[in-house]
Structure 1
Amino acid sequence: MKRVFKSGNEAAAYAAKQINYHIMGYYPITPSTQVAENIDLMVSEGESNTVLIAAEGEHSAAGICYGASAGGGRVINATSANGLLYALEQLPVQSGTRLPMVMNVACRTVSGPLSIKGDHSDIMYALNCGWIILFANNAMEVYDFNIIAPRLGESVRLPVIVAYDGFFTSHQKRVIDVLEDDKVKAFVGEYRAEVTALDPDNPVTIGSYMNEPDLMNNKYQLNLAMEQAKREIKNLFKEYAVLSGRSYSPVEGYCCDDAEVILFILGSSFDTAAEAVDRLRTQGKKVGVVCMHSLRPYFGEELADMVKNAKVIVAADRQDSYGSGGGNMSTELKAALKDFDIKAKVITKIYGLGGLELYPEDAERMLLSGFDEAADRFEYYGIYKGSGNKGEKRYFESVTSKNAAVEHTKNVKNSALMPRRLQAGHGACPGCGIPVNVNLLLKGIEGNVVLLFQTGCGMVVTTSYPKTAFTVNYVHNLFQNGAATLSGLAEMCRERIRRGELPDRDITFIMVSGDGGLDIGLGSALGAAFRNHHMIIFEYDNGGYMNTGYQLSYSTPMGAKSATSHIGKNESGKSFFHKDNPQIFAAAGIPYVATCAESNSADFIRKASKAQQYAKERGLAYIKAISSCPLNWNDNPRYERSVIDAAVKCCYHPLYEVENSVTKLNYNPELKNEKINVGEWFKMMGRTKHLTLEKYSDILERVQNEVDSRWARLKAKAENEIL
């Protein structure tokens, strides 16, 4: 046994290292991302052989895991909130075909509105997916349940979720006792899959089409597997207690035997509630607290037995099943009490949504409400009343066609007079390229504008409730659905104008994407491109998932270090080339594609104005700017424009436009003898500076060759209108 200081996410990663999973398919999302980050770090240092596969979204990550599971190896994933929902349709496929794997869910608020804080609104969506769901209260339990999970799932051929509270458990560190590697390997054992798609001598069909009676039997067998899991969980908890000295049960109670009022609560709140129980016990109040460590399978009989002596049970749900009079846990509690003839009264409290903290004093008040005969049977705990003042304070004048006239876009000098649609009242880091690039774009756009921002730093730092930095209409939607959302809004505008319901106000619709948003959102964006809606897609490419702490994106430079592409003896940064989105959109045949950079502001503004004209007259326009992120590029914000200029001069980010499929170079550094090598740009940033060392010369050479090849093809296209 070894004592270490770990957060819940780090504990999950540590267990994964000891189990040495074959594959991890993942996509970054707060607050679960650290699981992948820490596994990747251990891989880079030679402590694990797990192969990490970075998907472009959670749906694909789940597909990667499913495919890997069909190959007969051990598989792990981690996600949260809308990431879990995006992957949700894959979950019943995994359980229905009986392929075990483990997924950690750092529970978080499901948007909208967007919030990255912890509650249980995500995990409740998984209750009916056929997965075993274990719920850990603290980092020690996260570690232990991650050791138990693969053996449990493999014993009944079902996938397993290990769930825990986002930020409260995922990020808070505590001392935990971990087992020796050999003891973990002995406990988990060797996995021998009953079914694999990798045995050519015994071919199988996984995921057949099924008619009614066969599908009925399939689901019945899944039900039997869950019933078997009930027995296995108890047995494995007992066996693990002998190994670790830590005893678990599917239902855990504290001071419940003689309690008149019991608080039923999940996760990290259990320990807080236990403190409240101790306080009230000193006052002579007979109170207790109970939680569940297994949400699926559901141990209703054990729960009913634990609370059988109580007069009142206060069910605290960190989510709501809207319209049902309680969250999922309180609803299932009531069913269990009914099934086993327990007469206790149930009071439901919806609490802690969006990560709202639960203090011992709150738990005390919840428990004391059980002694109040007049207490409401259902309430939201912790809400507050508004001021009643419906007036809105405007900090800036709205920007419309009245004050954003065409004269402002005629030249750079005039564009300085263009009022800002994105004002200075934002929380971006010093040197951040997002507000710079967005405002440069909008200097070239006249008249009325509607902006849609995908999730990302640009959205988070500008719209912190109850204020906004925008002086025009603004909409947010998630990464994967931004372009579809804006296309729907744009078409609704056109149709309502056609019907005479709205005046024709000549609105320009612009989607702003970045922070990897056109990885997970590329399918939606290309769909909008193929449909050729009258709108602009603007990508600020900062080369990573910056809003989640800089994990690798498909636009991250090859060899760059990030939180999921470490530098170590077994890893040398990102392993594949950066994605060329402008060429992808050009291949979609849209009317206008352009690249721009803040170092060439006149070119930037001119292209924005041209994009607006194309969006009005011909259809979809796409513009990409390379956008600085000093925090994660690890460079000096004072010199950011020169860093951007170097990216242009080394042709990593060449300046060009594609009009009606005809390519035109806007700047050729070779003609002025200004072209530099990629290494000269890389050495300006901490994320890539290591690539200029002799040790990584082969990677730098490959990047240089790829950049040169793309540049040569671009020049050839510019010289031949047919290409």
Structure 2
Amino acid sequence: MSRLPFKLEAKTRNSQARAALIQTLHGPVFTPTFMPVGTQATVKSQTIESLKRAGSQVLLANTYHLLLRPGPEVLKKFGGIHRFMNWNGPVLTDSGGFQIFSLPHSRSLTEEGATFKSYVDQSLIHLTPEVSIQTQRAIGSDIMMVLDQCIPATSPHAIAKEAMELTHRWAKRSLVARDDSPQALFAIVQGACFTDLRKASADTLSTLQVNGTGFDGFAVGGLAVGETKSQREDFTEITTSYLPQNAPRYLMGVGTPLDILEAVHRGIDLFDCILPSQLAQRGVAFTHQGKFQLRRSVYKFSEDALDPQCGCTTCQNYSRAYLHHLVKTEETLGWHLLTLHNLTFYHQLMSTIRKTILLDSFHSFYSKKREELSQSDDANPPKPPRKTKVNRFEKYKKLGDYEVLISPKGFASIGQQSSGEVMHSVNSPTEESLQVYVAPSHFKTRLHEQPKLILWDVGLGAATNALLAIEAIQKEFESDPLLNCTVEIYSFESDLNSLRLALHHKNFFQFLRHPGPDSLIKNGSWSHPTYPLKWSLAQGDFLQTFENTPAPDLIYFDPFSSKTNSEFWTSSTFQKIFNKCNQNQTQFITYSASTRVRAQLLNEGFFVAYGPATGPKESTTIAFNFDPTMANLPYRLLDHSWLERWKRSDSKLPAGLPEFEQTKFIEKILNHPQFIKNLDFQGDTRTK
């Protein structure tokens, strides 16, 4: 007997869309519905009150993260997550299976479960189906998920079958571990992009029982992890066709409003995704006129409401110009207001979809809405096709999330479409790289003073920094045949499409006329045929891959900004880098001149200096894990005048730093040896 009463209220013609009522321990849920992601018992930038105003019915939390912090003991003391976070509505908890997938270099997987290294205190965490269910019981969620093994959707059949069968065995153990808990439990259908495996998984899980009790609902897992959009839609429809009609269906981790519309059409009831909050942080809003990127200057003077058809607090009270201002100044209020709007838009969309299903008019709504949700305010719309041959540049100017942009000055850069950020937007890529990164590296001195040089290139992008460094290093080897130094360069990147796109346009990026980039993509490395110089690719999440890379002597820190890659610019990340470099004397170079970034570097023990100016920036940042004045390096450290400006700054503290830690942070900066010892090196600030 189900522990989650489910009533199918309506199905619509010419579609698999359906409306239902789910009765949870904390109230009813009307489907289809979207569940905001509150990974750590909070939806980023939102309060419980704003979530209720937006129309949220169910929140999603993550078992893996809550297991590490605050821990089951805290949640038990509060009687569960509802009282802990002051939310009286339903909660669904993910099992931690996605972390097994997303941290392949930080865990080991066996039949028993997965072993992780905690990101909180580096202790080993053994996550088994039983531990996952025990933690979810302590959380007190209304709907628990079984622990599963998620793999890339593009995996071979044999690997997909093996992972599916392990998921089935873990699902049975999860049923046993639930015991007499009144909480509902969902199974997760796996099988990658193989029809026979999807059918086998759905059939097995829908009939699996322990002591006469089966699962209360079913999730479609293993999608939105590498497959194409059409594959995701096809296998969503295939999977739902094999699932019971009398139980809820949940598509995990999907997605955009258009993705959700397509999935409802294919029979899905429940959705979750981080996009409403994540994209809001980058200045992206979903509206009835399409997707807007509020960073764009077209909104600078706009008095219009963000979305005239939306009744949320954001749209009723603030102009597009003000939201543009908040996004450009990186104010957290902008993140809050745009997330509030995005969630309201999602919930309004789900409410409208439900009404059209109940009125049996969904199919006509679906046909019209698809076009509306596909629109955007793309600042560079494609030119109308010519009657003759299509311009090659227009045809190949985009790849994945990246596009080639031509500046008014005539040079080309690579831009990321989703965030609106541009690599080297003011000066040409080569000019900026030589000025900010290569010149301060002082290769002529370094290569003569040390037997080995390790360079980290964090944010490979179009390979500008790495290749110009290689060119400078080659010149030193050519000028001195007796030079005895081994050089290893490690470039960190998760998405190689930016480099692939630039390689299509070598006429714009002439520094790519070099054998290294093609070898890097094909083989993962390139070695100079004559000199002891090797260039290697560390593909994946930098925060996971750098631990397995030799400690650097020199770091080019060039990822996208904190609004796009917030996790790169935290005290935690700088602490990890500092600890990794502890055995070396390391120089850290970045384009950022942010007060907050500099303060966080100081807080973690770095000595911080002004780097060269570039474009409109009066300076960049160079940091050291040692006292650079002892080596007479030609940089001016941040001095007491900077310290006074920092004291007055609104950005002097890390974003979200708890109040009880703020005093400690401030004292650490004030007592930094750089200021206590008055180490204000007044030498030449230019790089030589």
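Values quoted throughout were computed directly from the atomic coordinates according to the rules given, and no laboratory measurement underlies them. Keep in mind the model is a prediction, meaning the values are calculated, not measured. Cβ atoms are built from the backbone, for glycine too; each structure is taken alone.
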Entry that produces 3.0 once distance in nm of label points 7 Å out along Cα→Cβ at positions 54 and 670 is calculated, selected from 1, 2: 1
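When FRET efficiency 1/(1 + (r/R0)^6) of positions 206 and 238 (r between Cβ atoms, R0 = 35 Å, to 0.05) is calculated, the result is 1.00; to which of the structures 1, 2 does this value belong?
Numbers: 1: 0.55; 2: 1.00.
Source structure: 2.
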